[in-house]
Structure P
Amino acid sequence: MTPLQRRALLLAPFGFAAIGGSAMWVLLERLRDGAYDPHAVPDPMVGKPVPHFALPGLQPGSGFDTAEVLKHAPLLLNFFASWCLPCAQEATELMRLKQRGLPIWGVVYKDKPDAAAAFLKQNGNPYRRVAVDEPGRVAIDFGLYGVPETYLVDRQGILRWRWAGGLSPSVVRDWLTPLLKTYT
């Protein structure tokens, strides 16, 4: 190995660090200016029909499938888990939506039914029906990033909106409520 090649190998980590630091600086500048919105990333599922699925219920007879969702749409479909802290934080907002009369159906994501039942007992149950996706396969069909995630399904069975993360009063006010006026 020549001395020039050795120097290049020694300096390579500094080059990678400089590139990474520059990328981080750009991201921080966007955050500071308010120009970075992770929810602005277009979702490939929005505007498409609800994927075909069938899931068992948390309680006997409470499972559902695509046909059942289509029969009762419009509704919110909310993926949650007992181990998910933002899921517990959004529980209050989901209960408010339930009080407004909005049908919400829940899907337990990669969680044990006992833990999910205890979670609902502790945080309140805003769901008309709750199904269990313990292996997480249905979530893959929906393109789930993680939990919680909420989808608005319109009367025709089309996914009209997706929110990755917990619902908050501002999310409901600024994003969901205008869509409910259009699709419910």
Structure Q
Amino acid sequence: MESKETLREQLKTRRAAVSGEDREMVGKLIAEQFLQAVKIPEETIIAAYWPMVGELDTRALLHELHEKGHVVVLPVVENGNGLLVFREWTPEVEMVEGVHGTMEPPKDRELHSPELVVAPLLGVDDAGHRLGYGGGYYDRTIEALRAEGAIFGYLGLCYSFQNVAELPVEDHDQVLDAVMSEKGVYSFKKEAA
């Protein structure tokens, strides 16, 4: 099995080959699928992400979730404890650059604890293991949120080519509940997503 570092480089290269037009088109398709396939109670606090270079474009999804009345929050690396915090996003927010080149809501935006977390990824395997960028922020944060009973779902978004048969797994890796690509949603739980 290839190392996480090798897989990261391979998948970043493949993802970088997706044109901006295709990223936007798939992002719109994902937004439509998400609203049809994922059962979300009204006014849920949903953590998503602002797309970095190459990532699946979530901006259409963010707007749709906001229009449906959900509280949309985006991850921020703020504390020295290695956990993400989540600041509220609305369409009029002017994003600012954060740690690692991410774009995030400014510090004056309210913090919320999410009930559903939608995460970016570089790769995902058939068992729901997520390959991220290697910082461990999502793993530590999801572990803490699950321990508190704060979230009902952890969903990854990706292109279908980001699925790999098997990833190297470490004890701290948190398994996704489901993953969604342009080909649909796949649940790793026994019940439907």
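Taken together, the values in this text are just the output of simple stated rules run on the coordinates, not laboratory data. Please read all numbers here as calculations on a predicted model, not as lab measurements. Cβ atoms are built from the backbone, for glycine too; each structure is taken alone.
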Of the structures P, Q, the one that 1.7 was derived from, the read-out being distance in nm of label points 7 Å out along Cα→Cβ at positions 108 and 148: P
Source structure (of P, Q) for log10 I(q)/I(0) by the Debye sum over Cα atoms at q = 0.13, 0.17 Å⁻¹, computed value -0.65, -1.20: Q
Test item: helix-only ellipticity at 222 nm (-39500 (n - 2.57) for each DSSP H run of 4 or more, over all residues; to 500) calculated as -13000, pick one of P, Q: P
Of the structures P, Q, the one that 0.80 was derived from, the read-out being FRET efficiency 1/(1 + (r/R0)^6) of positions 28 and 116 (r between Cβ atoms, R0 = 25 Å, to 0.05): Q
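Name the one structure among P, Q that relative contact order in percent (Cα under 8 Å, 6 or more apart) of 26 was derived from.
Clearly, the read-out refers to P.
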